[in-house]
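Given below, in the form of structure tokens, are the structures.
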Structure P
């Protein structure tokens, strides 16, 4: 993937499509995607103003929300939350699919 990331595509709510993951890559789809039933899915809402809102399923199966900031540099997506930082290499980005590989924690 080029170092230039089309932020007009990237800025939306992405849902983890864990069924499509590989050992090295995680796949996310837009919220309107027809997902099969699942116990819980991670959500990443990348807003144009640099704010990220995320949701995951917690240990008691309740939804947990977190917010922070996100940036893109050199083809990498960096998400800073109050308690953690995630860095991914953007391997692919289309209107209906975001493919990320983990670089750091």
Structure Q
């Protein structure tokens, strides 16, 4: 169950980073709604991270949480914000995914 909470926490990290990106593109009350979404996602992500680290090793949990956020945010950048999707970007996203899976595999 703690791994599931950690994965969901990582997805909410993607959410708060994406809200920042959308707020940057918006103005007025629309930007305020994106900032509100940022704070909601931030709170949920941190709460679930804290809960997950009560039984998972902190180093592994934090690395996985950050990795999910980094991969998810990079993919959101490519798919939503039109960031470039060149070979090296995809290559390093793939190696990051492999590292996250490796950390999960060697955790006790």
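Given 18.9 as the derived value for mean count of other Cβ atoms within 10 Å over residues 4-11, which of the supplied structures P, Q does it correspond to?
That value comes from structure Q.
Kindly point out which one of P, Q the value 26 was derived from, the read-out being relative contact order in percent (Cα under 8 Å, 6 or more apart).
The read-out comes from structure P.
Consider the structures P, Q: one of them gives 84 for volume of the Cα convex hull per residue in Å³ as calculated from the coordinates. Say which. Let's see the in-between values first.
Working: P: 106; Q: 84.
The read-out was computed on structure Q.
Which structure, out of P, Q, was helix-only ellipticity at 222 nm (-39500 (n - 2.57) for each DSSP H run of 4 or more, over all residues; to 500) calculated from, if the result is -29500?
That value comes from structure Q.
Going by distance in nm of label points 7 Å out along Cα→Cβ at positions 68 and 84, which of structures P, Q comes out largest?
Numbers: P: 0.8; Q: 3.1.
Largest value of distance in nm of label points 7 Å out along Cα→Cβ at positions 68 and 84: Q.
I have 1.7 for distance in nm of label points 7 Å out along Cα→Cβ at positions 20 and 92, calculated from one of the structures P, Q. Which structure is it? It would help to have the intermediate numbers written out before the result.
Numbers: P: 0.7; Q: 1.7.
Answer by label: Q.
Values in this text are rule-based calculations from the coordinates and carry no lab data. Here the structure is a predicted model, which means the values were calculated and not measured. Cβ atoms are built from the backbone, for glycine too; each structure is taken alone.
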